[in-house]
Structure P
Amino acid sequence: MKRLLNIVLLVCAPLWSLLAQNPSQLMKQANELYTSGNFKEAAQRYEAIIGQGYTSAEVYYNLGNAYFKMKDIPAAILNYERANLLSPKDEDIQFNLDLARTYVVDKIEPLPELMLVTAAKNFRSWFSSNTWAYIAFFAFLLVMVAVAFYIFTNRYTIKHLTFAGSILLTIVFVISLTCSISLRNQSIQRNHAILFAPVVSVKSSPASTGSDIFILHAGTKVMVTRSLGEWSEIKIADGSKGWVLSSTFERI
């Protein structure tokens, strides 16, 4: 029993030492290890930062880079996707994500999308959820100021301007709040995932006896539409659906 305890302590000691350090220390160590080419240990420290509950686009991006250097493409794509959620307009993240995707076997043509829908998504991705929330907050404050001016001033010109301004600011508030909530829900619901199993047989039903509909490979991004026991229904960019084992993917 004592020998077993000693083995457990020996195995867990490195992990405990990492968790005991603060995120800034771990980040510095991870960056130094990455620069020196020790990508595995760098990844462990980036993971330790995330394990402490400190997440940011930078941490996920750096972790993605470490996995990419180790040729772990699914893990690299997963972390680039997570970084992209937090910083959707970061060109470095998008470039590395696109680069990692070129290593994925499956080349899936997405369904055509209405131009208005595409434009709305592009507009929403201008800022992160938090930034949209800040814009909504300040727009709301300015609406209150405009309403106050409208109520307490007697000058027609100021009333006219503040009324028009309050309408415009209300529109900004509603749009910003909608974008913030939409991005936040996307982050919370986590209905997209990356396949990690080398080869995944997509079934017609949530059972091993189901017919094979098509085959997917590691690194492919899927949408998880529902789950049933150990099975999940997925949908890919071209609209095809099927069931896979939940253990074959990790949610973004």
Structure Q
Amino acid sequence: MLTRRIIACLDICDGRVVKGVQFKGLVDAGDPVERATHYMLTGADELCFLDVSASVEGRRLSTALVEQIAAALSIPFTVGGGVRTVDDAREILLAGADKIAVNTAALLRPALLTELADAFGRQCVVVSIDTRRVGDSWLVATHGGRETVERCCQDWAAEVVERGAGEILLNVIDTDGTRGGFGIDITREISAAVTVPVIASGGGGEASHFVDVFGETEASAALAASIFHDGTWTPDMLKRELRSEGIKVRL
């Protein structure tokens, strides 16, 4: 297993960082540029910027804000929200993003993934999969987690890789923002089944949760937001704890 990554996430709404629980009750969590700079300086391996309302509102995200954040960063930077076409993606990459994250648009038109991979290389294409447990199944959600579709998460993960995804951001809605631990079962299943890196997301609240997800699954990275936003942890603090537990992380 390669060295695991710690990724700081900025959920953006109306130009501000927001945080919530299970995609609901969003509250302001600060200025995006200030937050991005702080997370880079305190040890984040990568940053993920997700405009959580772009798909719902049927609009493109602000490339001006992407430019501002990119100018402050020297770590890889993934951007998602409202990306529907190759031209949308190109505009975001030219604004300074390193990778593009797509979710709703890929479900509505899966061929988009192949188009993006052909245009920019699959290493540039991240598919964000929001999933929740419904009965005995894990189903996929769209539009910022607001709508659940009759699509099996496992099947969709396999398809996105076949179509050109170079990475999967797997966000478990049931645990999102709860700080009660990652969705280990579904993360284990997806990360073992696909041939691309999987980022675990949703539920990281303390170091033991990250130890668990890295120790019990093949996830190559874990993403967190709330615990960084409120200052409970910095990426560096988290990495020290992980190293003490034998988890190989970047210095």
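Since every read-out is calculated from the coordinates, none of them should be taken as a lab result. Source: prediction; values computed, not measured. Cβ atoms are built from the backbone, for glycine too; each structure is taken alone.
For the set P, Q, ranking by volume of the Cα convex hull per residue in Å³, for residues 75-154 alone places P highest.
Here percent of Cα pairs over 35 Å apart was calculated and came to 5; which of the structures P, Q was it taken from? Answer for the origin of the read-out: Q. Looking at structures P, Q, which one was percent of Cα pairs over 18 Å apart, for residues 123-178 alone calculated from, given that it came out as 31? Answer for the origin of the read-out: Q. Taking distance in nm of label points 7 Å out along Cα→Cβ at positions 91 and 219 as the criterion, the top-ranked structure out of P, Q is Q, with the highest value. Can you rank P, Q by FRET efficiency 1/(1 + (r/R0)^6) of positions 139 and 187 (r between Cβ atoms, R0 = 25 Å, to 0.05) and just name the one with the largest value? Between P, Q, the highest calculated value is found for Q.
When helix-only ellipticity at 222 nm (-39500 (n - 2.57) for each DSSP H run of 4 or more, over all residues; to 500) is calculated, the result is -20000; to which of the structures P, Q does this value belong? Derived from the structure labelled P. P, Q: which one has FRET efficiency 1/(1 + (r/R0)^6) of positions 131 and 203 (r between Cβ atoms, R0 = 25 Å, to 0.05), as calculated, at 0.05? Comparing all candidates, it corresponds to P.
Source structure of the calculated read-out (mean count of other Cβ atoms within 10 Å over residues 115-122, 10.4) within P, Q: P. Quick one: relative contact order in percent (Cα under 8 Å, 6 or more apart) came out at 15 when computed from one of P, Q, so which one is it? Corresponding structure: P. Please state which of the structures P, Q yields 0.00 when FRET efficiency 1/(1 + (r/R0)^6) of positions 107 and 163 (r between Cβ atoms, R0 = 25 Å, to 0.05) is computed from it. Derived from P, not from the others. Here distance in nm of label points 7 Å out along Cα→Cβ at positions 35 and 243 was derived from just one of the structures P, Q, and that gives 2.7; the source is Q.
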